[in-house]
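Q: In the part that follows, the structures are each spelled out as structure tokens.
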Structure 1
Amino acid sequence: MNKLLELKDKLKPGEVYRREDLSKWSNAVDRHLKELLEEGFLQKVSQGLYYATEETVFGKTPPEEYKLVRAFLKDHRFLMTSSNVYNSLGVGTTQLYNERIVYNRKRHGVMKLGNRTFYFWKKAAFPLKATTEFLLVDLVNNLDKLAEDQVAVMDKVKSRVREMDKTRMKKAVSRYGDVKTIKLLSPLLN
């Protein structure tokens, strides 16, 4: 079997690969990458990042966001979210945002991966799964970035915080809140 076919056998449709991942299966990785890209078997997502195309009845599908970000960061410890999730908190936010925010420990900045734009925010602490407590703290951290009536939203946040489990809310505020958020929310939890 030729080396290109051997490499293709290793690649799973729908998966995202870094160039370095492919180099362990190929002795001519650049040549093989070029051939696989020309053939349409792989798509280039970003510098050194490739997607093994997956064919459906609707055509080729884009890579799953989680797989894409995990391969880009070379890490599974991140939280992918959007400002749209604040709308589920019942605190008066209603705007829709076309953004994907990725809290992580490695990268900061706006990155285009394939045809999608991600906002990578390097943070010291974040949960791997968003909780209501985290989202309330995160909303207050980012309130000045939102296109909402900040005073009205903050009044509703304060009411909501008073209804929350104080112990869990205190942990979330101390763990995830910035200085401004800690000053605003801590008095409500005493």
Structure 2
Amino acid sequence: MDPLVLFLIAVGLAMDVFAVSLGVGTTGRAHSVRSVFRLTFHFGLFQALMTLLGWLAGSVIEPLIAGVDHWVAFALLAFVGLKMIRSALSREQGIPSGDPTRGGVLVLLSVATSLDALAVGLSLAMLRVDILLAALVIGLVSAALGVTGVLIGANMGRRFGKRMEILGGLLLIGIGVRVVIAHFP
């Protein structure tokens, strides 16, 4: 897979991490280096692990759908992208009460921001991507955008959270269209 495309997929997936991190930053709940590290480490870890899980599931079913795998990859990427856009347009970005850098709240946020990575991992299996590199890039980009979101959130409030999630959704849809176009000579 083209490294730029992999990076763009990682950025698209990390937009919800960025949006949630913005929200956490605005609340002032991630106020120490340790709490920011804990939050963003878990976001990156969960993004990487969910990508791997999706890829494993996709590897099992890929031989069954080899003739239409590009359409499946497109459908999954478009579904995730549209879901992100719809989610951003339909609700306020909510941060659960409690310390978002500890315990159950941390796990809840980590799972919620990484569910999209499961579907993308499934798509990556259809495209026969080197999953270890992809999961590493997705995890690192998510963690980096998480740190960035917390830091910006502490200074800029919630102004951009929804816009970033919409941008991430559009990016994933665009990559899905590219997958289909690249399949045809």
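Q: Comparing Rg/Rh (Cα atoms, Kirkwood Rh) across 1, 2, which is largest? Spell out each step's value before the answer.
A: Numbers: 1: 1.12; 2: 0.99.
Once Rg/Rh (Cα atoms, Kirkwood Rh) is worked out for each structure, 1 has the highest.
Q: For which of 1, 2 does semi-axes √(5λ) of the Cα gyration tensor in Å, for residues 13-84 alone, calculated from the coordinates, equal 34, 15, 5?
A: Values: 1: 23, 17, 8; 2: 34, 15, 5.
The value was obtained from structure 2.
Q: Can I ask one more? Have a look at 1, 2 and say which one yields -11500 for helix-only ellipticity at 222 nm (-39500 (n - 2.57) for each DSSP H run of 4 or more, over all residues; to 500), as calculated.
A: Values: 1: -11500; 2: -28500.
Of the options listed, only 1 reproduces it.
Q: Supply the structure label, taken from 1, 2, corresponding to mean count of other Cβ atoms within 10 Å over residues 5-12 with the calculated value 20.4. Kindly include the intermediate steps, with their values, before the conclusion.
A: Working: 1: 13.8; 2: 20.4.
So the calculation was done on 2.
Q: Comparing relative contact order in percent (Cα under 8 Å, 6 or more apart) across 1, 2, which structure shows the greatest value?
A: Details: 1: 15; 2: 51.
Looking at the calculated values, the largest one is 2.
Q: So if we calculate distance in nm of label points 7 Å out along Cα→Cβ at positions 21 and 117 for every structure here (1, 2), which label has the highest result?
A: Between 1, 2, the highest calculated value is found for 1.
Q: State the single structure among 1, 2 that was used to calculate Rg/Rh (Cα atoms, Kirkwood Rh), for residues 125-172 alone, giving 0.97. It would help to have the intermediate numbers written out before the result.
A: Working: 1: 0.97; 2: 1.10.
The read-out comes from structure 1.
Read-outs throughout are calculated quantities, based only on the coordinates presented, and are distinct from any laboratory measurement. Note that the structure is a prediction, hence the values are computed from the model and not measured. Cβ atoms are built from the backbone, for glycine too; each structure is taken alone.
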